[in-house]
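Multiple structures follow.
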Structure P
Amino acid sequence: MTVHEMKHAASDSARLEAVGGRLSRVDGPAKITGAAHYAFEQRLEGLTHAVLVGATIAAGKVTAIDTRAAETAPGVLAVLTPDTIMALKTASDWFGTPPPDRPYCPLAREVTFSGQHVAAVVAETFEQAVAAAALVKVWYDETPAIVDLSDGNAGDGIAIDAMTKEWGDAEAAFAEAPVRVCAAYNTPREFQVAMEPHGLIARWQGDQLTIWEPSQWLDGMARTYAEWFGIPFENVRLVSPYIGGGFGSKALALAHSAVAAAAARMLGRPVKLVLTRPQNFTSYGGRAATRQTVAIGADRQGKIQSIVHRGVNETAVDGMWVEPLGSVTSIMYATPNFSSKQNVVRVNTVVPGAKRAPGENPSAFGIECAIDELAYELGLDPLEIRLINYAERDPHAKKAWSTRQLREAFATGAEAFGWAKRSREPRSMRDGHQLVGWGVAAGTYPVRRAYGEAMVKLLSDGSAEVESSSIDMGQGTYTILAQTAAETLGVPVEKVSVKLGDSRLARAGVTGGSRLAGVMTGAVYKAAGQALDELIGLALSDPRSPFHGLQANTLVVKDGRIASPRGDGPELSVAELMGMLGCEKIEAKGDTVPASFTREQRYNNYTTIAMALPHTEGDYSRHSWCAHFVEVRVDEDFGTVRVSRVVSALDSGRLYNPKLAESQWKGGIIMGIGQALLEEGIVDRRHGRIVNGNLADYMLPTNADIPDIQTISVGIPDPHSSALGGKGVGELGIVGVAPAIANAVFHATGKRVRDLPITLEKLI
């Protein structure tokens, strides 16, 4: 290798390692070789196994449970029912709302949905627990259930005043508009379907509780366990170094978690409980089914005069979930008159929960399909009408965007896709028996911000360690934190190790809402900066240092070596300097928490979402943005739909690692393809049961369903959104994909499908 080539290779390596470089995931080798141990893979002495018994009705009361056969079955240690499980306390919610002063029982006497936990069996082996659970007999007093939004007894639901957004006189302006469209858009129940099921191992040692559980929020879940059992928060340790997918579902301690932890305490032995695949469809909530009506009035040039939006989502009989259906509707397009209102309808289902881009995802389906319908009504290009109504500032918050590269996304995506070659008329593009359609839709996701904490250590051998209780569920936390520390400290990235997923480490809030990267890179940047300052301070002040007495107020650390910026002194490695100073390590805990925070506020910052900063706080409205261009091919005879090409241009600000960001974007786009064409929780209306609660019958996209996907970054650093200029990545990619596909299907066939998923019977 020539000197030039060596310098070039070193330069490439530096670019790889720095923030913004395309470094491969540092946790990849451990996962490929099997060295990465997931929560359920702990080998504990005396480990026992728990299996849950679920209700076979959707509504009613448990009148009796016969456990005699199960109790005498081989290996059985305990059979838990509402009458025999230990008493627990009710915990506060994820906002930190003080809990009511009443007991909590994770096993139901009053059944509100099919599959609800009513009993549990603990045995020496998993097979023994499964066999014994089948022997538990349960009797019910069944009552009529409300199975879904279309149930005749569902009603109009409960108005959620906090979701109301209005300005101008939207209904009057719509009535007077010369061009109007009004349609209803529906999305079914959808489920996270993570490859790794939910579950945990619980072990008590005196009053110390250790939980190994896949978790998106170690500190928040630790708070719940502490409150359930009435023990100090510090007595609970959550361990979750690797997670096999979560998509919003693994942020809370749930009923099955309480059963396992209670069983472990009652038996004095560790208990392992892993949900079956069907139980992963009923033990926690996926995305709620939604119904929206979107009415848009415009002038004949395509300028929107009014948007009237009405939304409904299902929630549980005994719990509340709001899927904010007006979140995209209220900000995507400029309009002088706007009205959005939302109800929730109680049905007999588990409490719905967060699934990738909760609220924004179905909200975009409604408004982005409706704007496409308006374009056809006016005879305008669907891209043109979006540019005509481009919102130059947040129309709801009445604030400037921090950055909004959506125009650039439209232009760049259209150029790469070849949008200018699109024939405007539906059914006008074909390839043999295949009807070809091109569709476009926009998407957005707010920048969710909070405060974080990290520990950074410089060790005597010149290596560094980063510690945080934040987690990596596949999005690349290990890698971007290593890159941040390496760049800030001036050491090679291969010399940085990252420890995550243990609540005994420096505190971190929830990993959700695409906020972890911005929060934790900021915390690591601050902690590493403090460690570097301490190293330089010692180098200049310690008499044992060769830099002592040097007329300099700072030094430069680069590639693990330290020197004077003027080159007028020695140059040596960090390890050599620390050896000279007799320094074993330098450690700094950095956080971005305001100095004025009380101890309680700091605790709440990490264990609730109440302290999160609004995305419209201050002078700016902060969002990520995207534009999806999609090609579909519809078989003219059979009505089958395939997505054949996707080009997406996205604005997530500065990318900490483009390789990982592109992977996250593509993952979201793939989930959007599944949402548009395949995914649907099907309810047996006789019994209120999910009938396709498994990986065979709940349709998900496979490699054969996914075409070439091109993602293009159009973002610029956004200093108003994070310390290093990044904005949310993970949630953004899915928003707008389903309407882009629906719009392409209309262009291909001339048939407008407003109810997801788009299946062949809706087209033929």
Structure Q
Amino acid sequence: MTPPIVKRYIIAFEKYKWIGMAGFTLIVAGSTVVAIQPPPSPVYVASGALTYSGPTVSFSATGSEIQQQGQELRKEVLLSDVVIEKVAAKVGAKPREIIRKVALKFPKRTKTGELESTIIEVKYQDTNANKSEDTLLALMQAMKQLSAEINTRKLKAIIKKINERLPQVKTELKAAEQKLETYDRIQGPAILAAENGSLLGGITGSQNQQRQIKLLLSGIDAQIRSLQQKLGLNTDEAYVSAALSADPILANLRSQIYQVESQMEVLRKDLRPGHPTMVQLQRQRDASQRLLQQRAREVVGGTDSTAPLPPTVKGIRAQSNLDPARQQLANQLVALQTQKETLTQQLIDQSREEKRLRQEYSVIPNKQLERSRLEQELALKRAVYDKIQAKLVDAQTAEAETVSSLSIARNPVAKAAKQNPKSLPLTLGVGIFMGLLVGGGIIFLLGSLEGTFKTREDIRNSLKQQEVAILGEIPWIFEEEEKPQLLPVILAANSPYLQFYEKFRSNLRRVGENNVKVVLITSTGGDEGKTLSAYNLGIASARAGKRTLIIETDLRSPSQCQSLQVTPHPDANLEPLRYYGSLSECIHLVPEVENLYIVPSPGPVLQSAAILESSEMRRLMEDARQRFDLVILDTNPLGISNDALLMQPYSDGIVLVTRPNYTQENILTEAIDELVESELGLLGAVINATDIDVPLSTIDVKNVNESTEGELSPQVSSPVGNNYN
């Protein structure tokens, strides 16, 4: 079996063989011209060598690095435009010519990255020996000078970058120093106090003072309780009594009251209470008592320079009449209370101080960490600054030592290059081989760019990928009668092609589950064999005993019914609606096939869409569905018009006809996608005009021996070609 790629090439060869022959001829002619050319002039090759080198003594690391980098120069750098133009101007040659004739060979590197040698081979060829040597020497000197310039530029660039970076680094170093200095000035004493233990000692001293104050307060509380028991007064009452007893005015008023009361007591025995003297004394006593109360309020309420006493004054005369001993005890009680309040406030202050010291001590680690961070930052900035300073000094030292990384190891020497004589047979043989390769490639490329399916295998794979059922594969049909017909229909009952259409008919019934009565047959383009498939499917159905009707609904093309020995109505194209309205006129019996009928197309006619949508066509389809077992609609291709879609509502399914070397890949794919997405009832596809072998014993080959030039006669071998509609 022939591989598909060979089939594709054979088909493309039949179409584009003359273009391929033209390409073959051009290649062979070109090789012939090359072969008969006279031998070229002798060529001289000048060879020299460069070597990697450096200064005799190097005092800087930067200089050594630059020299080491000079060993990384590649061909693109050494043969740059600057070098080539400089040499071209010196020797009077064209830059392109120098580039084309010069060659460099660099030393290889080992697996560890080291150079196997330090020699760079340089060659230059020319038809003049002296010119090749001079040009090569100029090239080597220019490469050496270029290496020195590159090294100098690198060092200047390093120094420039360092000088650009140095002010910023210096500013950052000063900023870091100021940060550390400011932090030490603010937080340094606290950190130092924590480090030498004075802060912790302050916390301990505060705790000791608090303990001492608490002891003193305990003793004072005991003394206060003792004095309160002796006096029978609390602290506030003792303070008030002491203050009242110490006031001389109150003492004088109290003395006057006692004197008046003494007189009243003496006179009460002799005088009545209403006696003027008793009344006068009573008034004096009341006045003195009022003055006593007023003075007591003044003493208790305080003045501008004294604080008021607690509002617990009851019995002014009693509380202002302390004897000196009790007054001394009251003063002691007040003094102890004052001392207690003082110590209590000191205790609170010491507690606050301890809390403050503890808080300060708790943040000491963070302050120490922050200071360490600032110290590290300062050390880093200082290290960067020192390193940049050292790099600057090293680069300035290297600038004075800079030399080229290349030196001339061997001066150019020119020698004549060996030239192999031309071999005419070999050149022609290579030309013929290249001609065959190019010509065959052109044919294959043109065939691939057509965009059509070349073989039935290509169509079958495409249909399987789109999950479309393959209803049949029909071989080429050869004409069996002496007179060629419009279409190769299989009228003979013993035709070997009938079995393929019978398989097509049975697959159609199987896919449609016996519910398919009206089948619409179309294609994506012309000459793919849709009419041929419709006619022969109708013949196969009629041979199977089915009452079959073929309706040609391709009104844009003339009828092909002459292939079935049927003569179309001569005036059908004049009044097509009247033609379709009379069933007796439009339905014809096929004379040579029993049970087969056909409605020839009146075409070509204008406004075919209007005729297909007419009521006459609808009545024809309704009558045909009732009277026939199978109705086959031969429609216009989908790629030309929408006539097939106008007839689709009358059908039970659509069959697509394809043909190798005619069906376009993208058009078929788009048509199948549209039919499936629109749910128009795609039943499957038929592959027409395939290369399936048909036994010659079943074909009438009486004229085969009359064929000429090694081909079968038209009666047998000629596939119908463009008669596939």
Structure R
Amino acid sequence: MAMSKNLVIVESPAKAHTIEKYLGSDFTVLASVGHIRKDTKVDKNTFDVTYEVDPGHKSIIADLKKAAKAADKIWLATDEDREGEAISWHLCEVLGLPKDTARITFHEITKPALEAAIKAPRIVDMNMVASQQARQTLDMLVGFDLSGVVRKKVPGAVSAGRVQSPALRLIVEREQAIEKFASKYTYKVSGDFGFSANLNHDFEDEEQTKAFLNKLVGAEYTVSAVETTPGERKPQPPFTTASMQIEANSKLGYSAKTTMQAAQALYQAGHITYHRTDSLNLSKQAIASISGYVEENYGKNYVKTRNFKTKTAGAQEAHEAIRPTHIETEVAGKNDYEKRLYALIRARALATQMADAKLEKTTVKISTPTEYIFEGKGEVITFDGFLKVYGRFKDSELPKVAVGDKLSASAIIAKQNYAKPPARYTEGSLVKKLEELGIGRPSTYATIMTAIQARGYVEKGESEGEERQVTEFKLENNQITEEKVTEKFGANKGKLLPTPIGELIAGFLVDHFKNIVDYKFTAMIEKDLDLVAEAKLDRVKMLRDFYSPFNDEVLASEGIERYNNARLLGHDPETGEAIYAKVGKNGGFIQLGENEKETGKKPRFAPLPKRKSVKTVTLEQALKQLALPQLPRALGKSKDGAEIIAAAGPFGPYLKAGKYNIPLKDFDPYTITLEEAEPLYEAKRDSYIADWGEIQIINGAYGPYVKGPGRRNFVRIPKDVDPKTVTKEQAEEYLANKPKKSTRRPAKRTRKTTKK
């Protein structure tokens, strides 16, 4: 195709496609497809970074160079944050573009925004680039040095990162607070007077509770006060990256990663403003268009224009909050994830320019023959305002009563109520905490969540909770009855739980690398990075001030003993041998007996009980674990004569059945029966359409494929081919002609060192 006069370079093909629609035939828009160079090493004295062209980008770079030569003018239109600025700089370096190449930024991909950007180009901001380089250098130095230390000193550790480590510490400390929490209870009393009312006093024990209820036998109740006060609710500010992740987690159940992927797609398609921002600002045009839409669709009395001020320190990653680009567009997005997130963003933006909700709050006080009173509270909406589009509200209207009215209670209930321990973090509440502490930036929250889980330091809970019995006293028809009722407690589904290895690493870092996991220190680094971006702090000085003391800690760690936190729980009543709780490379375990090196006798092992750590497991629980059958454990033979064995391996529990290994996801290898195992074996066996030893045809989760010898050697069978008809020769042909993936790095000959 003929190249147009103007070449615009962006990061993603999706963004390129949207921009090309608006700019017209004079503009060609190409994508760099993310970063085109990687930092491969850092000089620890000068902090010069060595970059290397990403092998997968060679053909993209060749196309960009060709297009750049043919164009009269080049525009760098990568994202408006520091990461985008750095990509623009790398493009200048690799494509050999002059320093005065036009750099344009915009908060949204719309025709007016693009036209305004083209009219006001600037050049690449080298201070922003220096700030991004400093962050990357810090993360690379800490990641490399600290990972080396934890791999040597902490069993099961694979790596440690600069910002992930304080996030892990938060989760571990919350778990420790829950473990230390002494679960006290009180008796809370409520009465049914045709409406529910709560007593203004809790009782400490059964005796006090029963004594109080006895005083109410045959009692008369009188309305002693009726208080009605107006109230109002204000809408929340528009979304920032953090508040969008928090709300999408709580309302839609999205992980931070899912939210960011959906938001990125919506931004690149031109539906929302830039999704990496900590600004609460809305443009004058946006406020006018949103309030105009509200007036037209809901009426003038629903309009209240507002602009929100950004409170976050150093909020400069972008200059507008997240909102739809066209408020009249009710549905946007190419799949359900995107559509639901768009609806949330749109409703939140609409609410910001809508009137407060007006409420009427009523409190009815009811006197008793004792010093205590019952209080009934009601709340009614008198004008819904912004609640018409955003938020939930349930009217709780009280019946009309007047002071002096006599009331009767159909039942008075006193229920044992346990105090709740601190709540575990969800991804949303952890993002909120990190933002409060000033740790991380809009672009990093999702990466932090993914990293701590991918490394096996944190996992999401799956328990719906345990059951316990609580006592309930009921006064009804002048009779007091006692009943035990069952309630659930301790549900952790979707909550972030540290694994034994995660707890161990956090403990090690707190003991030996205090600054790395110190919340104030990590927040201070973020402020320093902001100062680098504002040209108020030199990048090299900032890195040197950080790295010198950190490097001293790394060197000092050589003398630290291997950190295991092994705990002697007691001794086996039968053999007298010591019982330990320990952490190994595959997680926590119980050990009966001393190490083989010391005694020449192999100790016995069992896994830690679920939701128990080295610190919280008891001797009694450990003995129960040791009483479990030893793995591998023979279950018996299947109907076709295959021996089925339950075992545990480095990747978790599995069944060995004939020639197949079957991961055990929903069953415990210690308790699974032959009857439960057999259907798993049959399903696995039936998934093999053909088996010629080293070459097999398997029906997988994404359809049939050919598997060849070695790891990662497989190729999908085309959709128009019946896998049952494929011969061994055809399968070999598929493997020989499978598409080649560029995963290996070539010899490092395209290096270029740059100094800043």
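Every number here is computed from the coordinates shown, using simple stated rules; none is lab data. Here the structure is a predicted model, which is why all the values come from computation and not from measurement. Cβ atoms are built from the backbone, for glycine too; each structure is taken alone.
For the reader, a short list of remarks on this structure follows.
- When Rg/Rh (Cα atoms, Kirkwood Rh) is computed for each of P, Q, R, the largest belongs to: Q
- FRET efficiency 1/(1 + (r/R0)^6) of positions 83 and 451 (r between Cβ atoms, R0 = 41 Å, to 0.05) from the coordinates reads 1.00; which among P, Q, R: R
- Which of P, Q, R yields -8000 [helix-only ellipticity at 222 nm (-39500 (n - 2.57) for each DSSP H run of 4 or more, over all residues; to 500), calculated]: P
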